[in-house]
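As structure tokens, here come the structures.
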Structure P
Amino acid sequence: MSEHVTLTLRAPLTGSIEAECIAGDRFATLGEAEIAKLSLWAGREEWALGDVFQVVGHRASTVRIVGDVRHVAAIGSGMSDGELIIDGNAGARTGLGLAGGSIEVRGAAGDDVGVGMTGGTIHIRGDAGDRVGAAPAGASRGMTGGEIIVDGSVGVDAGARMRRGLLFVGRDAGDRPARAMIAGTVIVRGNAGAEPATASKRGTLVVGGDLEIPATYRYACTYHAPHVRLAFVHIRRRYGVAIESRFFERPYKRFCGDAGTVGRGEILWLS
């Protein structure tokens with residue numbers, strides 16, 4: 001048994017590869033040769049994992065990926081335990097349906113990070129694409145548990161149809177953050193794009209930068225939000241994210257909505 005399994009990209013990739021087999025809990029019971037025989041898919045063509053990555057280590061639930069794998073999709077799909085560390089950029093659908101364990105990307109990530117996840121943690125050190133923590137295609141619910149921390153910016157529809165959990169964006173979010181949110185918390189430290197929290201039923205969207213309040217939300221009050229401060233303390237301590245003092249010291253304006261639904265959602269805007 002090794003302390004960890006290291007996958008080193010043999011050569012730069014130009015086409016997209018599906019790599020649902022790469023997950024900490026799957027590697028925990030496999031030898032080095034068995035890991036190398038796992039299947040990757042390039043369209044309809046099946047490849048062996050060992051053809052793309054050099055494999056070192058065996059029977060370990062901690063996996064380190066070395067190289068730029070921005071063209072490798074679905075890493076960590078359905079993982080329920082273990083640890084994945086990606087020393088570079090990651091592709092689309094990283095952490096798809098994650099149920100447990102942790103994924104850390106020490107670069108940027110593509111679209112659909114953490115889509116449909118139910119537990120565990122994902123930490124993206126750079127930017128991420130569209131639909132972070134959102135619902136899979138055709139599904140009524142997005143993430144239903146766990147935490148996604150993005151140090152940089154994200155694209156459109158971050159947290160769409162989110163049911164439970166925490167999504168933190170360290171910089172800016174694109175249009176429609178927290179769209180049709182059912183519950184949970186989305187925090188955008190920077191600016192939020194157009195139509196924030198539209199069709200939201202419950203849940204909280206926190207914004208620290210520029211924001212245009214939708215017409216379907218009404219102003220309720222301005223107050224110091226202790227639960228938001230606790231969330232920032234947790235993010236700072238667990239993930240090492242620097243949080244400015246204004247998020248702890250200044251009051252938040254609270255807006256309730258969306259009036260087109262049950263109207264129990266809220267937008268907290270740092271005033």
Structure Q
Amino acid sequence: MRWVLKPSEAVVPVVACLPHGGAEYPAGLAGALLVSPEALWSDWLTGDLYDFLPALGITTLTTPFSRFVADVNRDPDGEQHGSFWSSVVPASLPDGEPVYRRELTPAEIRHRIRLAHEPFHRALDETVGRLLGEFPRILLLDLHSFGVPLNPDVILGDRRGLTARPEVTRTLAGAFASNGFAVALNERFTGGWTVRRFASCERVDAIQIELNQRRYLKSGHGAPSSNFKATQHSLRSILANVGLDPPARQHWRRRQPAKRGRRQ
């Protein structure tokens with residue numbers, strides 16, 4: 001199964017995670033569902049929205065599975081089966097509507113974690129370790145979208161300064177703001193388990209990025225709006241340069257092959 005999308009251009013010291021863009025719900029797990037798998041909440045179309053990442057040299061972690069199989073942005077040793085907002089295997093939708101006809105068993109939950117959660121984070125750890133062998137430090141971006149009624153276009157979460165250097169968060173916030181996005185810091189979404197895992201890693205700046213779905217989806221639908229392409233263009237512009245602070249940028253440039261002339 002493919003968890004890592006490798007860069008198609010020269011590698012930069014940036015890792016991007018798309019933890020909630022998957023929609024696959026294995027038939028063997030669906031027997032207890034009370035709702036259709038197609039109706040389960042997702043960060044709709046984030047895989048399509050960020051499909052340019054490999055072309056920027058960004059190594060990307062993704063999952064085919066719905067977050068209702070196992071939410072990779074939740075602590076697997078924390079709440080097991082309850083709230084959408086805190087459980088590794090959510091038992092309800094964001095509005096509290098139940099997802100299952102019955103409570104899942106501990107064995108069922110462990111199976112889901114082994115199937116969808118552990119491989120994602122194993123691949124993430126391997127990717128981070130490999131890039132830290134090439135670069136002095138890296139930027140980890142955990143990419144999400146939200147549909148709850150909040151005003152900002154983008155919310156950046158660094159656990160209030162615990163998972164990223166302040167200057168890195170400020171640079172990212174400034175890049176979004178200069179491209180017309182209303183930005184908030186650590187408002188409601190302060191950073192989930194993925195970025196929290198790297199809080200003690202001095203060489204990793206980890207930031208969760210929450211994009212308001214009104215920027216790219218039709219209201220009330222998981223379908224692209226007329227602003228989809230414009231938003232994608234802005235995101236590409238922002239992420240094309242972010243994450244390369246001066247020391248990392250110089251290191252990266254030294255690794256690039258010499259240009260042999262203009263492309264035809």
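No lab work stands behind these numbers, since they all come straight from the coordinates. Since the model is a prediction, treat every value here as computed from it, not as a measurement. Cβ atoms are built from the backbone, for glycine too; each structure is taken alone.
Computing helix-only ellipticity at 222 nm (-39500 (n - 2.57) for each DSSP H run of 4 or more, over all residues; to 500) across structures P, Q gives -2500 for structure P. Ranked on relative contact order in percent (Cα under 8 Å, 6 or more apart), which label among P, Q comes first with the largest value? Once relative contact order in percent (Cα under 8 Å, 6 or more apart) is worked out for each structure, Q has the highest. If you rank structures P, Q by volume of the Cα convex hull per residue in Å³, which sits at the top with the largest value? Looking at the calculated values, the largest one is Q.
Taking -0.41, -0.89 as the value of log10 I(q)/I(0) by the Debye sum over Cα atoms at q = 0.14, 0.20 Å⁻¹, for residues 97-208 alone derived from one of the structures shown (P, Q), identify that structure. It was calculated from structure P. Given 14.5 as the derived value for mean count of other Cβ atoms within 10 Å over residues 105-112, which of the supplied structures P, Q does it correspond to? The structure behind it is Q.
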